[in-house]
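In what follows, structures are represented as structure tokens.
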Structure 1
Amino acid sequence: MKAIGIDLGTTNSVVAHYDPERAGATVLTNSDGENLTPSVVGLRTRDGQESILVGRTAVNFGVRQPKDTIVSVKRLMGRDFADPVVARSRGQLNYEITPGPDDDPRAHVVMGEQAYAPAHVSSLILEKLRRDASRALGGEVTHAVITVPAYFDNAQRAATREAGEKANLVVKKIIDEPTAAAIAFGLQAGQEGRHRVLVYDMGGGTFDISILHTARDQQGHGQFQVLSFLGDSWLGGDDFDRIIVEEIIRWVTERSGTDPSTDARFLLEAKRYAEQAKKQLSQDQEADITIPAAFRAEGGPLVDVEMTITREWFEEQIEPLVARTMSLVQQALTKQDLTPEHISDVLLVGGATLTPKVYQTVEAFFGQGKVRRTINPMECVALGAGILAGTLQGLECPSCREISDESATQCRACGHSLAAAPVVGENKLYERTGSALGIAAVKGTHADTFVPIIPRDTLYPLPQPMRRSFETIDGRLIRVPVYEGDEPVASNNKEVGVIEYELTEEIPGGTRVDISFNYDSSRILTVTITVPGTGQLYTTTLRTDAPRASRPPAVAGAADGDDGDLRWREDLERADLLARQFLEQYGQYLDPAPAMKIRRDLDQAQQALASPYADPTECRRLTNLLQSDVFSSGLATELFLAERVTDGATPRQTQEINRAVTAIQTTFHHDRRTADEQARVLKALVASALRERDYVDEIADAEDYGGLLRLLEH
């Protein structure tokens, strides 16, 4: 068995291997003889034949077919199409991002008219890394430790594991990038005693701050305990490149009279030269940017880019970005009641930390003597992962102490569950959850309340399950919707899954139900539902990488009872009809993300209405969700309200509102900014008309959508 560590980066990926004879790890070169492999996948079409390109060849060919060249796919891992991060990515990337086929809500990318899951694209990168490592080591690589940003949630980690498995790798462990960097530093430092380490990790697309305790035991083995972490998924070296690209765009626009920012080929070329200029400015005081035949405006001459930028100018431009990183550093310290004096070592990780402005700012904040720059910041994450891959022994059974493979769920010797089994090896890890894990419940009159069971920053694997007790409503079906996040409203967090447990017989409302969560070293969640005194118990493991479109509607196993009122079905049917009419009539004015959310909420409503075990509390929650969809969808909502409010408005109001609606409909599809400005005028007109309607003062709650509907109906 040959095992490697992989830093699967947003921009570049690196592979390292641990040599036990010299007790150290080295970075392996790829088939191009380079340490860094671009995390890029492209589709080449030549003479009617299609072939997949990965790494440097994909980068080089991407200039010809930018729409079939997938970059920064790591941003999309484990995310639904409706995720705000996906919406932002769609505005910045050259390729198409779509929902998955067959009602799969996950974001997919398009190459050559075919949609691919991000995990599949990442698996192509990992497969190349595995093949190149096998060549370098002279034997087949079968196992790997893969790193991810510390803020990655369960779905993103599961997608990374899925990508590794698709690449024919046994994934020994998914580890946080800052922890891997600390392992690389700890092995090299060889220092005794405890250290409080801050990892400043600025890669191509993301920024992480982690604080860890590190120490060596009497046997010389490293111990690493994560204290806290913060991150910004939209802050990295790519932002530095973008500043230079924008300057190139400005230069070309001034000389050609045409803005080249919509030319995908030009942008790829500009990005490549911007990266080169950034690297040169780390060594020199100025950098020349020369791009032959960079751009041709329609009907105009070719424009060659020949410009010079200085380090002074560059540092002025990136100053706000560097200041943002230091603000996060201060937040991370404050969270732990620490000051810079409490930090013994600062590790710089990621290519962006090679920028003088970055490392000089960090040194000024902590003191130059604390900042460790003895390991290449582009390679230290992979080196730490490689060390872990080579020294992990497996899972230690809590019962008999037998060591089993990392992928095992039960002890091979005694059959005991390995859910709470610690990972054992030369380096011991104590990791923390990045977000709380809990369920959606009903508390008093507040539906959709998030009740944490495993709090944020909990060390895992858990020595024993964590439990909360709830009360059920009447019936035989218990539904437990599991969420990950820190928002008090459950639906604002990330849905992990919905568990259904049908009891053998009905139980009265108010019956106690215990729900326990267990979290293993691979962050796999085991949920147990118990009805005390009945012998009824159900245990399942959630697959966070499974599509959620076909899952049943979310409803808590906790409720404060039902008064027997059956009007909930009529209310939900009415809300369902309203939302469908809204989507059909005003869907063209919706962005893709809110439109997809409405469709998903409608699917849940239909499932609830069709279920013989429909829960009134859940149906009321869905009614509120659908009404919220209609009344909080921006421009589409303003048009919806405008149509209805004119029925009872004065002739003057009706004329003004109709004029504003016509203006929006005329400009929306070709001038969105003007349409948004016109929408603000329409909103003021609608609000004025509503204030003059009867009973308007009776609606005290801004979220009383039912009251607003009744007002409009009158």
Structure 2
Amino acid sequence: MMTRLQSSSRNARHNKVAEEKTPDTNEELRQYASTLEKELQETNEGLVALTLEYERAEEKYRNIFENSIDGIFQINNEGKFLIANPAIAKMLGYKSSEELIECVPDVKGLYVVEERHNQLLKELEKENSLWDFESLIYSKNRDAIWISENIRKIFNNSGVAVGYESIASNITLRKQVEERLKLVAKVFGHSLEGIIITDEQTRLLEVNKAFTDITGYTAQESIYKTPHILFSGWQDKAFYNELWDKVKKEGVWQGEIKDRRKNGEIYVQWLTVCSIKNELGRTTNYIGVFSDITEKKHTEKQINKLAYYDVLTGLPNRSLFNDRLAHCIEKANRGNGMLAVIFIDLDNFKYINDTLGHFVGDQFLQMVSERMMSVIRKDDTVARLGGDEFVIILEKINNISDAGLIAKKIIGLVTQPFSLSNQEVFSGASIGISIFPNDGEDAQSLVKNADTAMYNVKEHGKNDFRFFTEKMNAKSAETLKLSSDLRRAIENNELVIYYQPQMDLKTQNIVGIEALVRWNHKEKGLVPPNDFIPFAEKSSLIELIGEWVLQNSCRQYVSWKQNDLKELKMSINISAKQLRNKNLIDIIQKTLNETGMNPNLIELELTESAIMFNADEAINIMQKLKDLGIGISIDDFGTGYSSLNYLKRFAIDKIKIDYTFIRDIETDHNNRAITKTIIELAHNLNLKAIAEGVETKGQLDFLVENNCDEAQGFYYYEPFLISDFSQLLKKFG
């Protein structure tokens, strides 16, 4: 700057001398030339100094431009980069400024939201600079980053805006921190647990909405106060000293505490207190997180109260019964005394429950329990194990007959009518009795043996009582062996399927076959179904057997049909447990897919009791079966308790009249009337009627006379193996 000023001064003096005097002698000319030369030299020196100063300034600017941690760039009006420093190139993921300028034809394409760039241009039209304009832009690999720009317009010598230049900073990290803080704030505000933040003197700095909801204190009422405002008086000073000692030593404390709401109500909370330390390890804050567990504690109390008592009847449940029985056995052992365990199963309860509804069934159980309580002593126990099973502990009995006397009284009370739902309901009781120590020296043995005796009553007509005997144990062992043998029978392919023809009573042709399972026992030979099906139905085996029959009958039928023999409907029985299996439709569909069986040739037989167990669900399942193309018939019709209202809603094709009505149809007027009514009912509902167990011509003549559609039984054919059917069908062409 000084060099430029000196040069200007010399030029001014030279011009003045030239104006005042023009040299007219050689000496003067020499002096004049010398002066001009000197001044020229000074001017050159000034120019050199000025150039050096410019170069230093330019170098300083370039160092700033090249080494700045912020991005610096200029862009023309078309959005093309004119210059860009390494920082902006690196920020955007490019190796160099040259690559950035070459690869980005229009800066507008960098903006994640193009409208954001348009907004930027609009703002620049209003003023020459715009500070801290934040935008989300793409890097080279299409990652989105946040930048903050300090922008101004660029003008040419004519004052026309030709672009703009910007200084940009990467603020992605700051934005992420801001978003996390916003998220933390949302969690803090929306948490269902109360949260407080205090300073090191435990003065409240922040509380959330849940704190207000639980305690009743607003933030304005709480800030800069201590948690002492919640003090209930339930915990003493020693409790709080222990709490804070643990927080200071271990950094956290957890536990139950009782506090007081603003309205004075005491509540129970689960509280966690932890300390927050700075970099130097000094505690700066405390955080408390708590939830109101008052209702939970009340519920736990109720659960503990009800854990040992039956909700419906108020009687001791299985858990309390087992505890009391074990205690009674200990006392009996010490005193060499006797006690009795009486196991009671109500007769016909399922019928009452299913026909009159669960509400009436519950009332029935309550009334039964009250009657039982009326016949026992104060020290005895009546418990409900579940369903319609009750058990009684008779302490300190003198004679076995004492237990028999109580059993008789219970049977007498249970068989008396119950007034339920404006009608009289009748029941009964099957009772088994075991005696300590004769029938067992531990609770498990006594209950098991009493249960065995009860089942013995069930097998011999119900509504009676029996004392346990070892002979019953032998029967139980036989039953257990039957279970084991039957399970192995499935595994060892001992089951076989026989098929009984079904006849059209108008044409006297075979129109269908029923698949009937038989057990070819390796020691006993062919076991009839009545000897193992009832047992299988009481266990899970019936589902395994039913699925086996379904798969194998379909497979045998398809193999048999390949001989181009007559096309017949095949009936397959489905048990109640199979019907209640939620996978039944999938099992049937899988069988159809694997065997290639035509579903239109299958007719599933469902018993009345099975479909009425849960009629609405049965309707849903039957409709799905119909959608597959499978026919449905109701088996053993007339022996159960079908509701005609439900019957019209069932998607069925055929009603099968139970053999018990057919058996005495020639001699029993009632059976004749019932059979005729069932046939007429079926026809009025556009269903077919088929009679089973037809064994005489008289039975057949009655069925034909009353327009029954189909029949099966020994009068026509006994069940055949599938291999024998070919010869039989040839008779019918």
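Taken together, the values in this text are just the output of simple stated rules run on the coordinates, not laboratory data. Please read all numbers here as calculations on a predicted model, not as lab measurements. Cβ atoms are built from the backbone, for glycine too; each structure is taken alone.
The value 1.5 for distance in nm of label points 7 Å out along Cα→Cβ at positions 201 and 425 was derived from one model only; which of 1, 2 is it? The structure behind it is 1.
One of 1, 2 was used to compute relative contact order in percent (Cα under 8 Å, 6 or more apart), and the answer was 10. Which one was it? Source structure for this number: 1. In this comparison of 1, 2, the computed figure 21.1 for mean projected area of the Cα convex hull in nm², for residues 105-416 alone is attributed to 1.
Taking distance in nm of label points 7 Å out along Cα→Cβ at positions 113 and 241 as the criterion, the highest value among 1, 2 goes to 2. If you line up 1, 2 by distance in nm of label points 7 Å out along Cα→Cβ at positions 33 and 593, the top spot, with the largest value, goes to 2. When mean count of other Cβ atoms within 10 Å over residues 265-272 is worked out for each of 1, 2, structure 1 gives the greatest result. Here mean projected area of the Cα convex hull in nm² is compared for structures 1, 2. The highest value is that of 2.
If helix-only ellipticity at 222 nm (-39500 (n - 2.57) for each DSSP H run of 4 or more, over all residues; to 500) is computed to be -12000, which of 1, 2 is the source? This figure was derived from 1. Taking mean count of other Cβ atoms within 10 Å over residues 65-72 as the criterion, the top-ranked structure out of 1, 2 is 1, with the highest value.
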